[in-house]
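Following are the structures in question.
Here, each number is a calculation from the coordinates, and none is a lab measurement. This one's a predicted model, so the numbers in the text were calculated from it and none came from an experiment.
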Structure I
Amino acid sequence: MWYEILPAAGIISVVLTVPIYAMWGLNKWTLGNGYRRNMDERFDRVLYQRDMRLTNNPYNQNGLDSIPDEKN
């Protein structure tokens, strides 16, 4: 009957959701944050490096207060 498909559907849905949570855990373990920034474009990589240089954490919000003042 129709309920015979439930075990197969459960296995397929578990197999499809495992990589999503595995990547979240891997990013949390290696980067300290469960979400990773998009690094597809060169501009995004430059912004990541800028944020890392300014605050040592690329996931914090950066504003003008995070840029050190120049002493004249």
Structure II
Amino acid sequence: MSLPQFKDVTMLSNSEISESIIKTEKELFTLRFKKATRQSFKPHEFKHAKRRLAQLKTILTTRLETSEE
């Protein structure tokens, strides 16, 4: 599994990006919960989820800023 690509995010609509943000935040929460309760998890999934979340928030912010101007 490779890291998420930014070009994949740019093709989504604003509503799809919002849904993906919520989904990714829930995924991060479950990963943190698994870590805290010492359940099995894959550590690289933290990096992938955080990067995906940052990409989604960045593209949504830039789109909203350009639409305001």
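Quick one: log10 I(q)/I(0) by the Debye sum over Cα atoms at q = 0.19, 0.27, 0.28 Å⁻¹, for residues 21-60 alone came out at -0.52, -0.87, -0.91 when computed from one of I, II, so which one is it? Walk me through the numbers before you get to the answer.
Numbers: I: -0.58, -0.92, -0.94; II: -0.52, -0.87, -0.91.
For log10 I(q)/I(0) by the Debye sum over Cα atoms at q = 0.19, 0.27, 0.28 Å⁻¹, for residues 21-60 alone, the value -0.52, -0.87, -0.91 is produced by structure II.
Quick one: Kirkwood radius over Cα pairs in Å came out at 15.8 when computed from one of I, II, so which one is it? Only structure I yields this read-out. Set I, II, criterion relative contact order in percent (Cα under 8 Å, 6 or more apart): the highest-scoring structure is II.
-19000 is what came out when helix-only ellipticity at 222 nm (-39500 (n - 2.57) for each DSSP H run of 4 or more, over all residues; to 500) was calculated for one structure; which of I, II is it? Computing helix-only ellipticity at 222 nm (-39500 (n - 2.57) for each DSSP H run of 4 or more, over all residues; to 500) on every structure in I, II gives -19000 only for I.
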